[in-house]
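Enquirer: Scrolling down, you'll hit the structures one after another.
Just so you know, all these numbers are worked out from the coordinates, no wet-lab data involved. Note that the coordinates shown come from a computational prediction; the quantities given were computed from them, not determined experimentally. Cβ atoms are built from the backbone, for glycine too; each structure is taken alone.
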Structure 1
């Protein structure tokens, strides 16, 4: 068995991936892919990790935890998704981005030290990520939230590198949240590991949020009459329909951040693109590109 940890991050997926996989539990289950409801494992894993204090769990503890997570007797892949695996929102920024991520992820994997693990993470441009993350804070000004950190010093590559160092040999799949509408089938397949040709239902939630109903209907009809042969072909089709039918208020985010200018956003975006290039080149990382 392999345990698949979908690590978030915050302000990216918003549970869409998990909802889609849960709707397809029966189809996935026929391939040995188990997708438990989040109530079965999130608090359980957190409490178990706290109890273990970073030490590996014994076989009795592993069996007991698995018994509470899974109804099935066995699985090829067990999918666990939680954007708080890396950190709770209030602790994401503390001198750097997700400073406790490596330690936390290691603590969770130590609950099942004898079971292979696999990590999946969506990253997001700090220019839009930081304002969205700030909205999740309570009783803080933006200045207090940033705590003197220069946003240009925040790098996802550091988070990923730390997690890999603490979990050597664990496969790590990464993609940009901004690309998700174009690469959604590949993301679903990477996380679930379902067989090629598997038909999943209700996979259009994300597109329905950013494309007009007319556009989505027309795109679906087009794909039905012109079956997609490759991932690249699908991306071109989705991109074309988004160009024509995207909902402007859903795809264009107005940033009102104290002290930020258009130059700030441009600099953050350029730094993010450089960081993405670093991540693509990292050993042990599979990058899903648009």
Structure 2
């Protein structure tokens, strides 16, 4: 095998070969690092986590700095694309997906990359892969940090298509297949911290409550409440465990599928009062509370 001709290497301007190698290794390490709270500092942090990890079909109109057209963050786009801009005759709106086919270890950077692409995109263009490459600004330099997202949930993916679109049979069949895979899902407005979503996959329904408190503090609070037999959202509900994702804890309850998602606001408010009271409890856990904490930890599932 012929040896590599070092004289023909293309080095970054002003760098020696050794400096270039060190810079390349540093870039590789940076690509593998994870931001512990990728959406931290945004008032809608828990909304983004829910849309990215739990919600099948939804859009969220967002205020983006430096972009004149309307921009919608969404769960998923056709083919798992990262972003697209509709043709002018279809409104010219931009859609940026949180659930994509290809992504890095840091979804906040990927989202910033896709939003930055939208700035210079022309109507009709699509971004197949939105993987951060270091050229993107910080996400908080793009999204207005203290906004309230305008979230709309759907039972299908028909919002993929501008009104009046004529589909060929093959694409219509693909849309129908995607629609058939959707599970009923609703955002619950309850005036409590975090973001609450109800979903019914059949058999039993679930509530997933994305909360932003410190993980250890929240788990201890849940353990104290569980030890009293009060970790419920009504008599027919059962605490199922927690997800851990993006540096946050997501408690989950099993529910009666016949009970409407609109009926849980009072139970969520009541349980939130107990959680907030226990978050400030710095006392030692009792033996029963420790058992409950270990039980919760043993059943927790880390998404990423």
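Enquirer: Going by distance in nm of label points 7 Å out along Cα→Cβ at positions 40 and 224, which of structures 1, 2 comes out largest?
Expert: Details: 1: 3.3; 2: 2.4.
Once distance in nm of label points 7 Å out along Cα→Cβ at positions 40 and 224 is tallied for 1, 2, the winner is 1.
Enquirer: Could you tell me which structure in 1, 2 was used to calculate Kirkwood radius over Cα pairs in Å, for residues 136-263 alone as 18.3? All intermediate terms of the calculation are to be shown ahead of the outcome.
Expert: On the way: 1: 18.3; 2: 17.7.
Considering all the candidates, the number was obtained from 1.
Enquirer: For the read-out relative contact order in percent (Cα under 8 Å, 6 or more apart), a value of 15 was computed from one structure; give its label from 1, 2.
Expert: Details: 1: 25; 2: 15.
Of the structures listed, the value fits 2.
Enquirer: Identify the structure, out of 1, 2, from whose coordinates helix-only ellipticity at 222 nm (-39500 (n - 2.57) for each DSSP H run of 4 or more, over all residues; to 500) was calculated to give -9500.
Expert: Values: 1: -14000; 2: -9500.
Going label by label, the one that fits is 2.
Enquirer: Here's a follow-up. Can you say which of 1, 2 returns 24.6 when mean count of other Cβ atoms within 10 Å over residues 48-55 is computed? The partial results should precede the final answer.
Expert: On the way: 1: 13.4; 2: 24.6.
Considering all the candidates, the number was obtained from 2.
Enquirer: Out of 1, 2, which one gives 0.97 for Rg/Rh (Cα atoms, Kirkwood Rh) as computed from the coordinates? Walk me through the numbers on the way to the answer.
Expert: On the way: 1: 0.97; 2: 1.05.
Answer for the origin of the read-out: 1.
Enquirer: In addition: Comparing distance in nm of label points 7 Å out along Cα→Cβ at positions 200 and 240 across 1, 2, which is largest? Walk me through the intermediate numbers first.
Expert: Numbers: 1: 2.4; 2: 1.4.
For this comparison of distance in nm of label points 7 Å out along Cα→Cβ at positions 200 and 240, the top structure is 1.
Enquirer: Taking mean count of other Cβ atoms within 10 Å over residues 128-135 from the coordinates of each of 1, 2, which one would give 18.2?
Expert: Label of the source structure: 1.
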